[in-house]
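> Below you'll find a set of structures to go through.
Derivation of every value follows stated rules applied to the coordinates shown; laboratory data play no part. It should be emphasised that the depicted structure is a prediction, and the values quoted were computed from it without experimental measurement. Cβ atoms are built from the backbone, for glycine too; each structure is taken alone.
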Structure 1
Amino acid sequence: MELAVIAPKKHLLRYCRTGYHLVLAHLMDDSDYVKFYRESATGYIILDNSVMELGEAVNVDFLEKAVMQFRPNELVLPDVPHDADATFRNAQMHAPYFKDKWPNMKLMVVPQGKDLACWMKDFYRYLQIPEVDTIGIPKHRKELRLAILGAISNDRPRQWNYHLLGTWGNPVDELVTATGLYPWLRGVDSKIPVRLGRMGIALHPERGLLTGDRYSLPGLDLDSEDDPFPIITVHNIEVMRRWTDGAATTSAAEGSLGKLLRLPSAG
């Protein structure tokens, strides 16, 4: 599974180097941000509708301008968190337009069912929209996401791609399991390795987040230039990449932080 790292605008070149990227549409007026993703970023670029950052997706006119700015490989169509019908109507309305205008750009939709049965019912509705290429599984479904992946694994009705939107809780629990059981899962995006790194918090290679509740920690300021612990952030990214690569073993401790902190021998 691929990992897209989300980092502050001033630190994109340092941390967003995995070859898989999630770009935030609402930042399209930042020329340096756009320049990085158009000229420096390599690999696959997903343009997100910024619903998590803004509380609601940017409007379609704004999203169209963002497509022209970033020239992504894939676009996340506007979703309405916790409202399955509104999200589906958005996809019905806008998927044909975007696919007609950019036929080579993949389109991601985000089903919104409140429980497993409702989510799967909503999931199957997108078979009615032939322009859909990718299913995004939203962060707010939290512990339900592994059950969703299990249900999808039993019946994948179309050659869709699948992406986990964000991480939640202690990310090791979900990511190692999902990577091991569902090799067809394409990717995940996350701010957490950079967010923790800026606070000097290192992810344990096997146990993940050891420092309490992530939701009590400050959010990631995308405008911040502060980067006090880059070695820890690099370590966190390496650890998460091992989880998503299926290499979640003690060898992850041999990453940058493990080498930095290794004590000299007594001899």
Structure 2
Amino acid sequence: MKQKGIAAVIDKRFKKIDSHFHSVITGFEIEPIHEFRTDIKKLRAFFRLLNVEIDEDRLKVSKRMKMLYGYGGTIRNFQLQLKNMHAYLADPRYTIIEAYMEYLKKMIEKWKANAIEFNGQGSNFRDDNKKIHEQLPERLRRASVKKFLQNKMSELAYLLKELPGDDVLHQIRKILKDILYNWVFIKRYKKLLPPDFSTEEKIKPFTEILGLFMDKSIGVILLETYCKDCEENGLFIEKEMSELQEIERNWKREKQELMHIIYLNPGLQQFSSVN
């Protein structure tokens, strides 16, 4: 691919980012935040591919984009937590979880305000796009794409030796997402991949399970942190403590069930033998 084609891919990515960012900054709804963050992930995945061609980590998202990506992630985590807690409102066993839900609502509003203040009057990322265009390589060679894929497989093989661990699973998901987001370039080398991860249709369901696992992990961490902070500051009433701790135990069991499904995936171990 020549530089003109590379620039076209970059422009397409930034156009989608700008579109979803407008929806995010005006309402901070959960789906636009997800789309905005996904668009940035796709852009970063393409940068990582191009950086193999350049042979250095020259192409990166700007500090502003990185910070807004982080703000969006924090807001979405609290929104998902609130959504998950709503499921317990109709259950007569849980009578006083409203205090935690009010806390989540306050945290969402707090981080929305932080994001708006940080962003100022910015409405797009045109300047970011312009700076990236000034650093693009003259071409993206097939050899670089192949090397990118081989590097990712080596990284996965290494991470498999580090299991178990939530952080390790998070890194595995990021690598598989890099492969998916660059699939249009990688598919000609799909024979290098393990049989159970040789197509988009085979990789995507596994990344979705990993995504559910990570969401559950974050949910547990948020609940643990809230309980610990309230306990240390004497803000808990006993019944609220009991209800939230029961929910926490349920989520931990669900997390373990997802981890079991992940570890049993036959394709996962195949990465250790493909190089």
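> Between structures 1, 2, where is volume of the Cα convex hull per residue in Å³ highest?
Across 1, 2, volume of the Cα convex hull per residue in Å³ peaks for 2.
> With relative contact order in percent (Cα under 8 Å, 6 or more apart) derived from the coordinates and found to be 23, which of 1, 2 does the value describe?
Working through the options, I get structure 2.
> Going by distance in nm of label points 7 Å out along Cα→Cβ at positions 6 and 230, which of structures 1, 2 comes out largest?
Checked 1, 2; max of distance in nm of label points 7 Å out along Cα→Cβ at positions 6 and 230 sits with 2.
> Of the structures labelled 1, 2, one was used to calculate mean count of other Cβ atoms within 10 Å over residues 134-141, giving 20.5. Name it.
Computing mean count of other Cβ atoms within 10 Å over residues 134-141 on every structure in 1, 2 gives 20.5 only for 1.
> Next question, about the same structure. If mean count of other Cβ atoms within 10 Å over residues 22-29 is computed to be 21.1, which of 1, 2 is the source?
So the calculation was done on 1.
> Quick one: helix-only ellipticity at 222 nm (-39500 (n - 2.57) for each DSSP H run of 4 or more, over all residues; to 500) came out at -11000 when computed from one of 1, 2, so which one is it?
Source structure for this number: 1.
> Comparing distance in nm of label points 7 Å out along Cα→Cβ at positions 14 and 158 across structures 1, 2, which is largest?
When distance in nm of label points 7 Å out along Cα→Cβ at positions 14 and 158 is calculated for 1, 2, structure 1 comes out on top.
> Ranked by mean projected area of the Cα convex hull in nm², for residues 38-85 alone, which of 1, 2 sits at the highest value?
Once mean projected area of the Cα convex hull in nm², for residues 38-85 alone is worked out for each structure, 1 has the highest.
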